[in-house]
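Multiple structures are listed underneath, in structure tokens.
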Structure 1
Amino acid sequence: MANDGPASIDYYVWLLSDWAYLGGVRFIQMAARHRLRVNHIPMRMPDVYAGSGGVLLGDRAWQRQAYRIQELKRWRAKLGIPLNIEPLFFPADIDLASCVVIAAQHRGLPVADLVNAIMRAIWAEDRNIADAATVADIATAHGLDAATLLAEAATDSVRRAYHDNTKRALDAGVFGSPFYSVNGELFWGQDRLDMVEEAIIRASTRSSGRTP
């Protein structure tokens with residue numbers, strides 16, 4: 001279809017998110033179908049939860065934790081995607097990997113494959129994403145200058161951008177991961193991707209003046 005609708009879509013993502021992992025590749029493929037630029041916004045979920053009334057996984061009631069596992073198994077089967085329900089390195093400190101993504105963005109580099117590879121490393125490959133060597137290996141595998149990105153990830157400007165992403169998420173109304181924003185309309189969860197695509201089509205139809 002012609003790109004006469006939204007030019008981009010905001011993608012609020014916590015790189016430790018199981019649900020973002022399950023939807024990551026499908027989302028990027030969907031955006032490509034509609035020729036949309038994806039604005040990756042890595043955020044720090046503990047701070048998002050603190051500002052929106054959310055509860056970290058380990059602090060949730062057992063019923064909620066048990067149901068999450070059931071749902072992960074269902075979606076793993078439905079999508080045919082490899083997923084370790086209880087990864088070897090989980091939870092893990094995701095801040096370094098998030099800042100490496102932001103450092104790549106500051107250099108104008110594409111980050112979609114990097115983001116999905118980071119999440120896959122956690123949820124399908126049992127790799128320790130808190131380890132700088134692991135992050136470097138993933139970046140290198142995607143043709144990126146890992147040493148430079150790791151150095152820039154520690155700079156004040158990148159750390160500030162990470163903080164600003166989290167504030168931006170809260171200001172937008174985000175309270176979980178993944179969140180997608182199409183012309184300001186928010187969608188929570190990879191199970192809403194069909195609705196995201198419908199919103200993109202509606203926006204394109206209105207923009208072009210076509211009758212739905």
Structure 2
Amino acid sequence: MMLRRRLRRMKDHWQLRRENSPWVNLFQRYQGVEMVSLDIETTSLDVAQAQILSIGAVIIKGSRVLTSEKLALTIVPPEDLPYESVKVHKLRRMDLDQGLPLAEALDQFLAFVGNRPIVGYNIGYDLAVLDRFLRPAFGFGLPNACVDIMQLFRRRAFMSGAAEHQINLTFEAIAESLDVPILGRHTALGDATTAAILYVRLKSNSAAAK
């Protein structure tokens with residue numbers, strides 16, 4: 001999957017350079033120290049069916065989560081907003097009717113993230129859903145480097161001697177293991193902020209272990 005994503009990224013970069021696209025800077029290697037913690041809330045866990053309801057992101061700089069530098073967007077809901085998603089995210093049609101059109105929200109999202117690396121829990125799902133809508137609207141998928149909280153936690157558990165069947169990779173279990181409070185579970189900004197704190201905690205624990 002990573003190889004396929006890398007090859008597609010190269011093709012996208014070549015196409016955007018040929019078109020002199022304003023988005024070509026997203027493909028430049030990031031030289032700074034910031035990262036972006038990301039979460040999206042959707043109508044389904046099936047990538048092929050999921051509609052985006054909200055996007056949340058917050059900046060990480062070194063060992064700090066910059067909660068003042070955040071993005072919180074709601075999207076105009078689909079006509080067939082599933083009741084099950086309302087139960088999970090508590091986002092009713094009336095909560096979303098003042099949201100942005102998806103193309104406008106994605107434009108703001110790309111401008112906020114830039115070419116900084118992205119952090120998230122099970123981030124492959126978020127990237128796959130975003131790419132599904134970015135490609136027809138902008139002609140490319142997210143090129144950013146990414147870090148998955150689940151994989152970082154799994155690696156840490158293996159290094160401490162845990163067997164695969166002993167590792168609980170749910171969001172709640174990882175947060176409990178790292179003694180991190182969950183902020184606004186199943187809200188995009190809440191989950192993005194919690195994921196950012198988890199990332200900082202994992203990195204600081206790794207550094208302390210060396």
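Every read-out reported here was derived from the displayed coordinates using simple, explicitly stated rules and does not represent laboratory data. Here the structure is a predicted model, which means the values were calculated and not measured. Cβ atoms are built from the backbone, for glycine too; each structure is taken alone.
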Check: Comparing FRET efficiency 1/(1 + (r/R0)^6) of positions 6 and 166 (r between Cβ atoms, R0 = 25 Å, to 0.05) across 1, 2, which is largest?
Finding: 1
Note to self: So if we calculate mean count of other Cβ atoms within 10 Å over residues 110-117 for every structure here (1, 2), which label has the highest result?
What the structure shows: 1
Note to self: Quick check: -14500 is what I get for helix-only ellipticity at 222 nm (-39500 (n - 2.57) for each DSSP H run of 4 or more, over all residues; to 500), calculated from one of 1, 2. Which structure matches?
What the structure shows: 2
Item checked: With relative contact order in percent (Cα under 8 Å, 6 or more apart) derived as 25, matching label from 1, 2 -> 2
Item checked: At a computed 1.2 (distance in nm of label points 7 Å out along Cα→Cβ at positions 30 and 190), which of 1, 2 -> 1
Notebook entry, point to check: For structures 1, 2, which has the highest computed value of mean count of other Cβ atoms within 10 Å over residues 142-149?
Noted result: 2
